[in-house]
Structure I
């Protein structure tokens, strides 16, 4: 059977989308190639027409996920008067907490990525750096480059950690408090009071 010109790329994108969602929701190790391909209506053999390995797929989903997140957050911060507050409020929202499948790869996958290959960790690191740069762009302009990066790293670490913990606990009130406290802490890190 002959397919039109864009069929292979469309199929590849369907696999990437399904994998990105499942990796963030279930974890990389919990998602097998067979079940993933079943999700998109294909056989396991078809996987290797698109990716050389599962690790190759992981890297591609990270690249796409970080790019999409950065672009979405960049557009979001452009809509508000206070880019940092807009970003922080969105990142530590109940909606983001409750939908890891469509959320930040860092909060969902950081512990697993630390145990992946060097090439995968390099891709993840690139995504983290891009997010830190985006956060840094929301910080006061009078900061030195080093101070901006230090604060942006602290803010991103606070966001990722707060979100990961809010997702992990089984106490709804505690989870909401983690989100609220995380928002306050991230803003304090990004814009400490003069004194």
Structure II
């Protein structure tokens, strides 16, 4: 689990083509996934921001949400979301530790009602990456580094996906979502993609 957070070695960032897991990170199988529709493959990568409770970082609440084990008695906000069935392919926490919850060839339930370039149901054709954060709190440098290295591994796996196909949750659900928010520095991400 710690290998990917402690090393900047690009060789650690690759995707196993047999099980579609990112190398050197913990994999925890979320029940909130299913098969992509026939003939559907990833076309875009959606960047999200998440904190549970809102504005609070650390702990296992995000993991618990993705595993359907969130204790609704721990915080009043959890009563609103406790019955939701959601997941993402990856979570990158504030320390840069990456956890995978859904293999990349499967459909994670991260986008909700969404549309991109005239196509609805973005879960069908996207990879969802959650960054632990919130709209108005600066994301950590290590999160950009790990995200860029992960994206490069995904570009290698799916050569038809390019940096132009990396979008915000707010791009695909603008009436519902604002994440990853104005605190997310897209230029910093692109600098890491080019220089990293």
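Bear in mind that the values in this text are calculations on the coordinates, not laboratory data. Values in this document were obtained by computation on a predicted structure and should not be read as measured data. Cβ atoms are built from the backbone, for glycine too; each structure is taken alone.
Of structures I, II, which gives -23000 when helix-only ellipticity at 222 nm (-39500 (n - 2.57) for each DSSP H run of 4 or more, over all residues; to 500) is computed from the coordinates?
I
Once Rg/Rh (Cα atoms, Kirkwood Rh) is calculated for all of I, II, which comes out largest?
That would be structure I.
If we compute FRET efficiency 1/(1 + (r/R0)^6) of positions 69 and 117 (r between Cβ atoms, R0 = 25 Å, to 0.05) for structures I, II, which one ends up with the highest value? The partial results should precede the final answer.
Values: I: 0.70; II: 0.10.
Looking at the calculated values, the largest one is I.
Give the label, chosen from I, II, of the structure having the highest value of mean count of other Cβ atoms within 10 Å over residues 125-132.
Working: I: 17.4; II: 25.2.
Of structures I, II, the maximum of mean count of other Cβ atoms within 10 Å over residues 125-132 occurs in II.
Of the structures I, II, report the one carrying the highest value of mean projected area of the Cα convex hull in nm², for residues 101-172 alone.
Checked I, II; max of mean projected area of the Cα convex hull in nm², for residues 101-172 alone sits with I.
Among the shown structures I, II, from which was the value 5.9 of distance in nm of label points 7 Å out along Cα→Cβ at positions 45 and 85 calculated? Kindly include the intermediate steps, with their values, before the conclusion.
Working: I: 5.9; II: 2.8.
Matching structure: I.
Taking 22 as the value of relative contact order in percent (Cα under 8 Å, 6 or more apart) derived from one of the structures shown (I, II), identify that structure.
Numbers: I: 22; II: 27.
The structure behind it is I.
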